[in-house]
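Scrolling down, you'll hit the structures one after another.
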Structure 1
Amino acid sequence: MRARSFTALSFFLALAGCGGQPQFEYDSRPIELLRAPTEPGGPALGATLARVAVGSDTPLLLVDTGSLLSSLRRGVCPAPTTEPAAYDGDIQLLSAWDTRAPLRARFRGVTLFDLCAGAVGDAATQVAGVVGADILRGFSLAFAFPRDSAQPATMTIYSNLPASDSDLAANGYAMMKFNLRGNTAAATASGSGRPGSSSSRVVMRACGNPAAFAPDGPAQTCKTGEVELHASGTNLLLALSTGHGPMVLRASAWQRMGGQAPAPLGEGESPLYSPLVADPIPAHWVTVSRLALVDGDSGDLWPGACAELARGRRIEWTLTNQDNGACFQPCDVSGGGGLPAAAYLEIGSDLPAAVVSDTSDLISNLNEDFPSGAQVDGVVGTGTLAGTRFEIDYVSQPQGRLVAACDPGSDRQTCWASPTCVGPSSSSQTHRCFGLLTRGIAPACPN
């Protein structure tokens, strides 16, 4: 994502403590990952897979930012279902693209469950375990997901992301803050458990199926107080999971987007194989025209992801057409100047999505830690993110950051990363946003 400097040591060693505490070793070089099918019979653009050293074997290991706990079977997979036992073990992470590749990371003395993680993507893709967010949340992780399934995905482990928000925006990155969810006890089938794990699941605000936009298209207008009225799309709350290929939506969210869910759900269709539940999930397979991940929060004054997306587009249109007399719409103005445009990552088109029941184990798993709060509508998987590069900066304070960019040469309708745009506060100042030339402040349109 940007230049980093390293010492001559072959491994950068980060010690979480001594005397029984986990220890982490990694070389901050890209770890090549295989990808499971997006869906049964689909392209291999799905869940990210590394290899793990287990004795003389190197079985597949799922890398999943959406899994709250990590596991590694000490025997052969698949294995009969038994009471899962926790143990302190090691994960030795290898490249999945070339089994001769050197060891790239070692997580020592981490808590693991002795069980097989099962199938991901399709029934044939079995994994021996999962390195989940309970481990990954201690780092800043850079991922790359090429559109070509013949090219490996990569994950690079860093201790932090030192760049400031303003520097990232100036360099064209869309930076979206997030809070972590998933603080829940890890209970076994008998009801016994160990202390709950820290929150580690990345949950993002999103806008599903917004209308297409082009900065040279017709003007979009709105009067004061109409910021939400003129927004298109459906507000969603989605977990970011590299252990899933497609987007996953609960049926009620799909229906809010104007879709129809058949009854019974998914009859005669391929099931969804998710690492978050043991059994295949009945699913209805659909396509979503486009999806935008939007910087924002759930505060009372925040208009929502789709409204923020619409505002950012209007502000970009104004700046693009400013030389022709364009002005800021009244709904996007405060104190005589344009309001900030939130950062967003927009992806299209015809994105594969699995619609599952609201009462499915997967949706319950995503919401069990926050039953009275905003409910998660589903998952953003790696198939949805094909053609992007992003870094999950778990360790930034006070909030984590998702820093995203599109692959070079991407068409705007396929992938567009829009940084935050903060306008000038006076007519004597200038600013530069959306890759346009440096601009001064534009006037406000009459209300």
Structure 2
Amino acid sequence: MNQQKKVIAGGLAVCIGAAAVPQLSGQASAVYLPLNRNRTDAVYSDLQSTAYASCNDVYYDAWNGSVGSYLAYDLSGIPAEQRAVINLAWYSGAWNNYDYTVLNESPGASLSSYRISVNAAAGGSYPESGWEEIITVSDYTAHSGENSFPFAGYNWVRIEVLGVQNGCNNVSLNVDIHSVMNGLVDSWMFYGDSITACGMVTFSAGDGNFADFLHELDPRFYPAQENGGIGGVLSTHGKANIDRWLKQFPGQYVSIAYGTNDCWGDQTGAEQYYENLVYMIRAIQAAGKTAVLPKIPFSLEKGISEHVERYNEKVDQIYAEYPDVIPGPDFYAWFKANPDMLSGDGVHPSDAGYNAMRKIWAETVLEAVYQKRGTEQPSGVQRGDVNADGDVGIADAVLLTKYLARTETKLPEWRAADLNEDSTLDASDLSLLKQRLITGSINPNEKQK
């Protein structure tokens, strides 16, 4: 397996045991992998001794920073067309639950506030002046985060530590910078309970994390990923926090893997569980993102096993009622067929079980998402309706022109603008849109594949 960034599992106390934008045009996969991956000679910091560890190919080490310090990346060596829009994802070494405020836990040593700046100075040496602040985040309560922004005309990006959640001074960070060229931030968020928290780790426990496995299956893809798992939570907690969480996540794909605690002793009730899932799905879709819903895993624990099938019937109901929801892995069927992959408590997977979960996730979404890009339009998406107002007109061409010129950074539905269906937005799509406005149709012979 290709070695990717990895982190040791010992830091996640809740676990049982030891625990880019893809496109289908065949261009170099390095466009979609983190742009700063292994560019250890192009990272700068006022605390330089461990700066290389923020972007090397392992996650078990990290940059050791402090309040007032910075990490800066020189991206001048990357072709400008590959970095016109970027996504900066950071992962702290505080591998506690995703958001410490949900269960009123003690905060970890993660970022509470930070600032991102860009600079147009030539590459090669760190510029002391010319920095332009573009994003400042404060009162942050999660252990990882992402921000996407235009980068055309710039060569440098910098993240500064302004505060640490536990009120102390020190923090450790890994940073991935992905190319975001077509309006789709190819990033995954996995919300859920302790099974998610222990299984969908960013660090590469076992044979790899989710992104590692996906990259192994198809080297064109290596998405960003965040682990939104919190041990002990119910779908009720997800419903109460989803709107706030979505505001801080720029990515496209959002998994909601709640249910084990809901059905354990029938705490939530199947009907309320269904209503909680529907609320979260509608919130995800209203935010322009894609909801992903897996089945609740099989369990040997009687308090779960006597209720879980009724709860999973509600998942099936949602699949039928919300066809735009992507069905995630059927972990009920898989663990029922492989009960030896559960740990001694009969609830949480073993180390091998978690490893299998990550691989199954990658296999599932490769088929359900990545292999289907450019082959079908989601329900309700009209080709050419770039501004999602229900009609195709001059306003759509204007918006797409602004987006391609980088004066507009977001599109309501990027797939509507992908007129030649190659999963990349460029001048050929604009040409086809203009053709449609003039002739009322698109000439397939003019599609540029």
#### Entry: Structure responsible for 16.7, 57, with Rg and Dmax of the Cα atoms in Å, for residues 133-268 alone calculated and labels 1, 2 on offer
2
### Task
Using helix-only ellipticity at 222 nm (-39500 (n - 2.57) for each DSSP H run of 4 or more, over all residues; to 500) as the calculated read-out, with -2500 as its value, let me know the right label among 1, 2.
1
### Message
Given a value of 12.4 for mean projected area of the Cα convex hull in nm², for residues 165-372 alone, calculated from one of 1, 2, which structure does it belong to?
### Response
2
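Only the coordinates and a few stated rules stand behind these numbers; no lab work does. Computed from a prediction, not measured in an experiment: that's the story for all the values here.
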